[in-house]
Structure formats: structure tokens, C-alpha cells
Structure 1
Amino acid sequence: MRLTTKFSAFVTLLTSLTIFVTLIGASLSFYNGIQLKMTNRVQAVATMLDNRLVSMSFDQIEPQMDELMTPIDATRVDFQLNGKSVYSHSRTDNYRPLGSSNQFRDITVPSLKQPGMAIHLVYLDPMANYFRSLHITAPLSIAIGFMVLIIFFSVRWIRRQLAGQELLELRTARILNGERGPQVRGSVHEWPANTSSALDMLLSELQFASDQRSRMDTLIRSYVAQDSKTGLSNRLFFDNQLSTLLEDQEKVGSYGIVMMIRLPDFDLLRDNWGRAATEEHYFTLINMLSTFIMRYPGALLARYHRSDFAVLLPHRTLKEADSIAGLLLKAMDALPPTRILDRDDMMHIGICAFRSGQTAAQVMEHAEAATRNAVLQGSNSWAVYDDSLPEKGRGNVRWRTLIEQMLSRGGPRLYQKPAVTRDGRVHHRELMCRLYDGKEEVIAAEYMPMVLQFGLAEEYDRLQITRLLPFLGFWPEENLALQVTVESLIRPRFQRWLRDTLMQCEKSHRRRIIFELAEADVCQYIGRLQPVMRLVNALGIRIAVVQAGLTLVGTSWIKQLDVEVIKLHSGLSRNIE
């Protein structure tokens, strides 16, 4: 219950109790006062009758009885001697007011003049018809209605006065729930204003410190994996990624393309044309290369040696590499002309296909040999080291056919791989997916880019999560991890389906599910992922971030998201003893 609601309810309760007690007290005082006054008047009439009996008989008093009974609304008088009635008189019907028997009261007054005699009087209760009179009840009703209105307007005024404090309380609750950033900034309506301003200042300083730490983390990572001059990946990082692919840890026969791009020697050009002009054209070429390579998912561009740049294209074929090289030369021709460089002899590309089982040194040696052949050909060109290798690639049509068939058959093949802690305990089992094309199995790293390209990620993830749920019953003690695409998670339709599906499972089962998300996608969609993560955490699902370190990004997401496991990319964990 919110503060304003609590306070308003408390004030309303106290005011209502005060009004109720006041009304009850006033009513009782009024009632008792009327009854006491009426009792005194009845006793006075009884005393008058007692005095008249001293000098008069009952027959003589008879004509005066109605006159004495009318002022007190008495209906009957009994004179009793030793408990027996010796005389009784009732008012005639003409003088008797309307009323029922339960509206009458009676009193017995001992006679002071006649020992042993008592006077018993029955009279109309003066309060019987009080509340039946509009003239009497109207002021009371108006007073009660006025009090109710006063309470209503008072509570509304209190709610308005405390609305700013309520806004502040709601914002602090959001901060305690883990929200950060501009969405938890205060407003001018919050109260107390100094508290709101202080909170905003602390949040700003916290955000600044977090940004500084993130930049420092990024800087440290850049020294390890980034070339200081161009901002691209360096040779060490490129060799690690290539070696990881060649090791083929999943034993499915990895393959791909390495392209060596040789640009003019800018050190010589700097001596002839000056530093400023040379660097301008140098970075123009670098930006063109970086922008061009970003079109291809999974591609890696690195500065390999001076003016040599290497491109790693996993799961690509020589046919695709020829097409990429041709497009790259066309993109270079679109650059503005310059006197520094000869447009017809500016870029030479060497292409080499690799297969699992080779070493990184062999592959790069073949790529350099192909680059030298391209240089010897003259003009802008490319050369292939060995085009006799069998093609393993598939065109878009075949890829789409394979993926649609896989989805219609119920999904890819599932394998499990235990993730073991340092003490030998199995933390969870990772479900690994492979697509069978009729001849061999294809790993998820090869076909998932095509699933994303064809817009089938949401359908694929729904199918995989549905297949995961029965395994929770088969392995009642195991945690199961499944890789889910961020592209699906940020879609509201998928979120509603995920909520409805997982709510049908037992809570103990949901706690054993781990969703694996790629670090690059997490950093790209961090703003849209935060509300999704709150939904996932509320359902009891745990989050693991995989491929950490593959791309050069900050580490601020570690605090922004409630991540249980971080898995480094295998290229970073090679040769660790």
C-alpha cells in the first residue's frame, strides 16, 4: 500500500472515529437529559396528586386528572395501596396521542403523605417521535453530510500534498529494483525537493563512475585485442580466432575463408606527400574496409602487418569469397579520386580457404602467397591460393530449404555437453543443436546466421524452448542451458508467448532453465533487454552470457543485468594453464 493511501486511510479513520464518538456522546447526553427532565416532571405531577389526596377524595380529584396528565403526556395513573390498585384513571381517547405500547414508559412514586401508598404513572416516551420529525432530523442530517464533505475534501487535499512524496517513493522503489539511467530521473513534482535533487545528483555521479569504469574496462580490453593505430582487431586476436576455428572443438569439420588485403605502403607515401594528406587517405580506406566487412555476420577484420589487413570469414566458400572481393574492389572505386594513390593499383587481395586440421601459420602463409600473386598480376585484383578444394557452401535457396525442413520436422538434433566447475561438479548441461543436411551435421554457429537472415529466429526459439521443457522432467536434478537469440526476446509477441508457456511449468522446473545470450547482442540491445530481463527473472529463469570477449564492448551490462554465468569465448581461453 502506498504512503498516500496509508496516510489518507489513517486520517479518514481517525476523523470518522472522532465524529462517531462525538455523535454517540452527544446523542446519549441529549437522550439522558430529556429522560431525566421528563422523570422530574412526572415526579412533580405525582407529588401534586399526593398533596391533593390529603384534602380531597378520589371522586373530587377525578375531574382534574386529565388536566394534570396532559402536560406530561401521561396515559394512565394507578394509586396502589400495599401493591393493590385502589384507584385507576386513564385519559380519554381524544387526548391520547398515537403510539404503540413500546413507546411508553412507566414510573412508580411512593406517597409521602399516605404511608403504604404508591402512585404508578404510565407516560409517553418523549424520544419516541423525535427521529420521525423532519424538522428535528434535518439539521442533524445536514451536519453529518457537511462532515462527510469536509472529510472528502480534506483527504483529497492531503493526497495532493503528498503526491510528490509518493512519486519519490515510486522512483526509489524502481531504483531498488535495479533500474538505472535517464528513465529514473526525478521530476519537479517530487517532494521533498531537496531529497529528489540529492537523489538525482547521486544517480548522476553513480552513472558517471559506471561510465568511467566501463571505459576503463574497454580500454584495457582494447590494449589486448585492438590495434592502437586503426582501432581494428590486432594480429594476436585474429590468430587466436583463426586457431579456435581450426581446432574444431565440436568435430564437425569447420571451414572458411581468409582474405589478405594489401594496401600501398603509407610510410613511403608520407615521406612524399606529407603526414596529414597521407593519413587522411589512409583512414578513408580503413573506414571503407570496416564498413564493408560489417555487412557479413561473423566476419572479422584485423590489421595484420603494416599495410596488410586480414579478413576472417567463417563458414564461407571460395565462390562467396570471389563475390566479396569483386564487391570490395567496386566499393574502392567509389572513393573520391586522389593524386596520392594510383586508383588502378591500390588494393590487392589474396584468398585462401581453410579446413579444420590445418594450423594458423599454414593458412596465413597460403594467404600471403595468394596476395603476392595478386600483386604480381598488377592493377587492382585478387588471387586464390588453391581453388581445387571441394566446395562445402550452400546457396541461400538451399539454406532456406534446409532450415524450413528442419523446423517442419521438429527442430535440429540436440546434444548435451556438461559444464563442469573447478571442483568437478556439473553446474549445468548445455544443449547443443546441429542441423542434418542429409550427408553431414552442421553446427549452430554455421546455420544460425541464416536463420536470423531469413527472419525465422522467433519460430526457431519457440520450437527449441518447447523441446527443452520435457527434458526438465527427464533430468530432475540437472540445470539445462539453451542458447536463445536476443532478436526474439525483444519482441513483445515472443515475450507474451514465453510468459504463458513457462507459467504452465512448475516453479522448480523454471529455476533449472538457463538462457544463453551472446555478449555482442546483449550490448547492442541493452536498453530494450532490461524490461525483458525483469520478466525472465520473475519467471525464475537464469541468464548466462556467452561468447564474452569476442567483440570489443564494455562490461557495464554485468551490473545492469542479473547474469549468473559468463562464458568466455574459446579464443580468449586458449593455452591457459
Structure 2
Amino acid sequence: MDLSALLQFTPLGGTAQAEQRSLAAVVGQQLQAYRAGLSLLAPTAPGTRRPEISLTYRIWGMGHSPQPSPTLGSYGAIADWFQSEGVDGRLLILGEPGMGKTHTLVAVGEVLLQRARGPGGALPVLIDLSGWAGEGLEAWLLSYLWVEYRICRATAKGWLEEARLTLLLDGFDHLSPERQRALARELDLVLRSRPNQRVMLCCRRRLLEATGINLSAIGRGVEIAPLAAQQVKDFVVAHHNSQLWQTIKASKALQPLARFPLYLSLLVLMAGSEGPSGAGITGRAALMQRFLQPHLAAASAPDRRALNWLADQLAGRSRQFRLDHLQRLWLPDSQRLAYRLLVGLGLAALMAGMGGNLGLGLAIGLVFSQVDLETFPYLALSLATAPGRGLAPLLLVTGIPALVLALGLGGLGAALFSPFNRGLAALGWAGLTGATLGWGLGLLALGWGGLPGAIQGRQGPTQDRQLALGNTLGLVGVLAGIWALVLVLPPLLRGQPPLTLLPPERLRLLLASLFCAWLWLSFTLQYALVRGLLALGSRWPPLSQPLLQRLVTQRILRSVNGSYWFSHEEVRQGLRNQGDRPQGQPEED
């Protein structure tokens, strides 16, 4: 049984109802922000509402009849059908790229969330599959629910087993064909072993037909119908651009494009800045290049390099970019060895400069430069929990074993060495060893399952780094306090000077050790080196938030709660295909 399961039986763990309420609040805020960020068009003024495209959905089923399919016209109707007998909470949302699958998934998720707030409801959670790398789907889901929502391992496992979550799966189309087939098999296994699990999956219908991917465990779906001419006209006129409607009507190239919500939004967006002309737009690729070209032409060479680098990086990994999650794996192979060397040398330099012991510093640097803290997300993100509920469990999980082992080993050392008049020193240094071991064991326990009661969402691009920095300072403070208890208090009780066991050179060494532990455990040192190496290779600027904000303003990126995404996968592909890579840009390894 992992630590998160044990803590659930203490007051620190909270109740299941409280955790469900916390998750409902986080999901509600996430879905609202996600839906607002999906539109390419400018935000509306306060108190006004942006015109939306009313989509039409055709009911789809495997082995469906050649008769015309009935249609659904609202998100509530889709939610009703999703929960109806025969569909039983398993549904595909089908459509070609740019048709509005993700928008539909999020909007239906909002309806399902309102219905699930009562007792026994299955809370919808948005799951982005683009980061799936081929591991077992259930294990990956447990990890994802921790990273995205801070649902500890024990709670997430229980909720999945009891089908208390509705999985809103997006990003399937982002995967390679091989991974799509593998994921389909994994999903089929999970759904067949858990008949009550509710799931909604976005997918391209043509992909299913062309590849033969079998999603038989999800037998029904809704397919988004292309926009009718009247829908196109209503949307364009609602944005006060009737001239664009005339341009679309007169162009055989624009008419089919305008039937896709993504491309129609692009046309409206560009018409607002450069007029309604459709000259030179012959298809999707030309439209995307027309959208990107002015922004790229106005951008500086470093900005273009950074944007191209980001487009390349998100091709083979999760499509969401989190600034504070940059880590060693974002570096090219040629820089990864340098990164490890710099981590080791950085720790050694701190120990030598502050603690006056280069040999110990080199040993510490050699060991800890080989440990990739980011590969232990339960530990790394336990340190990044909000202090309201997360800090007290963190301090207790590390402080209690540290105190117990400090007193136990310290007492044992004093008993063994008192006959040799070394009892005081043995008490202090054995106690310090026990405190350090207990503190480390507490951290290892956190790395197994995460903290219960720590459910939270993201609010800013550097949230995790800031929280980890503050929380780790608290943890190091606990260790320092227990060290002081066993090294300073015993001499005081014997009427000796408080620093009897701590001559200046030892005190410096201990303070340097605490400082290094703070920098390393909070990932501050490693993060600074990753950012520095990326900047040194002209891949990503050291001050990148202004660039990210400009890209969001230009609708190339969208920002959702401190995470950044390309406004659409077609935009990212357009950047990779546009061939505007400046001379001298370093190639990735």
C-alpha cells in the first residue's frame, strides 16, 4: 500500500466527497478556460457574447443503415444521447480536422459536469492523449490524472475502478499511426474489462475507415456535418463582414473551405486585418500560409527560430507546452551530457564555495547529476502543491520519520559511545544521520503515489516552479530544525555552548548541504541549466513569456491556464512546412 493510500485514513487525506468537489471545481474552471481559448477570433468585450457556429451532428454507428441518419443540434442533445440506453456512456465524436471535434468535446463536457455534481455522478475529466508513449493505458491514466489534476495514485485508481470518472479523450489524431493502433487496443482492453466506464473520444472518421482501427468497444458516435451555406452566411454576417460572404460565394476555392469552422474562422480573422480578398487561396495549405506569412515576416529571426523549434518539438510529444516543465529531454542529444556535467559542477561549486569542501561537493555532484528528478512526477509535483492543503502533509510526511529516526539513532549512538566519553558527539551526529535518512524516506514515499487531498488546477505558466521553490524551502527548514534539535539542544541541556558540536567549518558544510538540497530538490538548478542551454543553442529565448504572449495575441498559440498549445494542429504543421527556417539555425540531433 502506498503512502497516499495510508494518508487517506488520516485527517490529512480529506473525504471522498471533498475531493470530488475539489475536482469538479477544477474541471469546471478548466473546461471554461479551454473552451474560451479555442476560438481564433478576438475575445469579446465584457458583457457581450461572441457569435458561435451552430453545428449539426449526424448519428453514426457501426454497421449503420444506408437510410439518412438522424441529426442532433445541441450539446445537451448529445449529452442526452451519450447517457441513453444503447449508447451507455461510450461515444465517438467524428469529424475531419478543423471541423470542431475538440470544441464539441469540451462543450458536452460542460453539460456532463453540471449533471454529475449530484451524488454518484461520474465527473468528466479532459484527457489529452497526444503525450501517450506506448505504455499501459491504465498506468498512463493514473500518471496523467496526477500531473494534470493532482489526483493521488490511490484515489485515481479507486475512481477508475469504480467508474466515477467520464474520460473525455482528445489528441488521438496527434499520434502516429502505429501508436493509434496500439492505443486503440489498449483502450479496447480497458473498456471491456470495465463495462461501466464512460468515455468520449475524438477521432477522424476517415482515419478509422482507412486504417481499419477497431474501436468496437465504442460502437456509436456523432459525426459533425460540414457547414451549410446559410450557416456560413449567418456566421460571417454576425461578425459584420458581409463583403467576405460575397467573396466566399464568388470563389470555388473558398466555398469548400468555409464549410469547416476552423477555416471559416481564419477567413473572418484575416478579413478583419487585411480585407476580404481570397486571392491566391487555393486550398487548406495556401490558407494556412496566408495566415502565418504576415506574422512570420514581421517576427525577428530569434522569434522565428524559437517558433520553428517549438513546432518541431511538439511533433513527437504532448501537444501542450508548459514553460515550467522544460527538462533535460527537451535538449538535443549533444547538450545532454553537458547538462549532467553542469549539474554536477554546480553542486560541487556550491559545496566548495559555501561549505569549503570540494571533495564532498564533487561526490555529491557526481551522484545527484545522474538522478533525473523529473522522472519521478509523484515526488516532483507533490512539492508543487498549493500550500493551503499541501504543505502540512508534506512537512509531516518528511518531518515525522526524520524526528523518529533522529531520536532513535541518536539515542542508540549515545548509549553505545557514552562509556568512551563520546556520548554527546554520538548523539548529535547519529541523530543527524537518522534525521537525514528519515527525511529522505519520507520523500521516497511521496514519490510512489503523491499526496492525497492535493487536487488543484494550473493558474500560471510558472506555477509549479514557484510552488516547488517555496514548499521545498519549508521541507529543508524542517530538516534543519531537526538537525538543530540533535546538534544544538543537547549541549545546551548540559550547560555547554550551543555550537559545541558545530565548529565553523562543520556549520558551513551543513548550511551548504541544505542550500544544495533546496536548489536540487526544487528543480531550480536543473531548470535554470536547461533554459540556459536552450538559449545558448539559439533554440528558446531566456525571457520567453513576452514571445509566448505575442504568439497568443497573433492566434498562433492559445493559452489555457498557463499551458500553451498551437491554435490548431494545422497551424503547427503549417509552420513546419512553410520552409521559413533562417540560415544558420542549428539542426536538432
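If semi-axes √(5λ) of the Cα gyration tensor in Å computes to 52, 29, 19, which of 1, 2 did it come from? Let's see the in-between values first.
Values: 1: 101, 29, 19; 2: 52, 29, 19.
Label of the originating structure: 2.
Could you figure out which one of 1, 2 the value 14.9 for mean count of other Cβ atoms within 10 Å over residues 330-337 was computed from? Walk me through the intermediate numbers first.
Values: 1: 11.4; 2: 14.9.
Going label by label, the one that fits is 2.
Using the calculated result 9 for relative contact order in percent (Cα under 8 Å, 6 or more apart), pick out the matching structure from 1, 2.
Computing relative contact order in percent (Cα under 8 Å, 6 or more apart) on every structure in 1, 2 gives 9 only for 1.
To which of 1, 2 does the computed value 40, 20, 16 (semi-axes √(5λ) of the Cα gyration tensor in Å, for residues 298-473 alone) belong?
It traces back to 1.
Of the structures labelled 1, 2, which one yields 5.2 when distance in nm of label points 7 Å out along Cα→Cβ at positions 338 and 426 is computed from its coordinates? Before the final figure, lay out the partial values.
Values: 1: 5.9; 2: 5.2.
Derived from 2, not from the others.
Laboratory data are not the source of any read-out in this text; all were calculated from the coordinates shown. All figures in this text were calculated on a predicted structure; none of them were measured in a lab. Cβ atoms are built from the backbone, for glycine too; each structure is taken alone.
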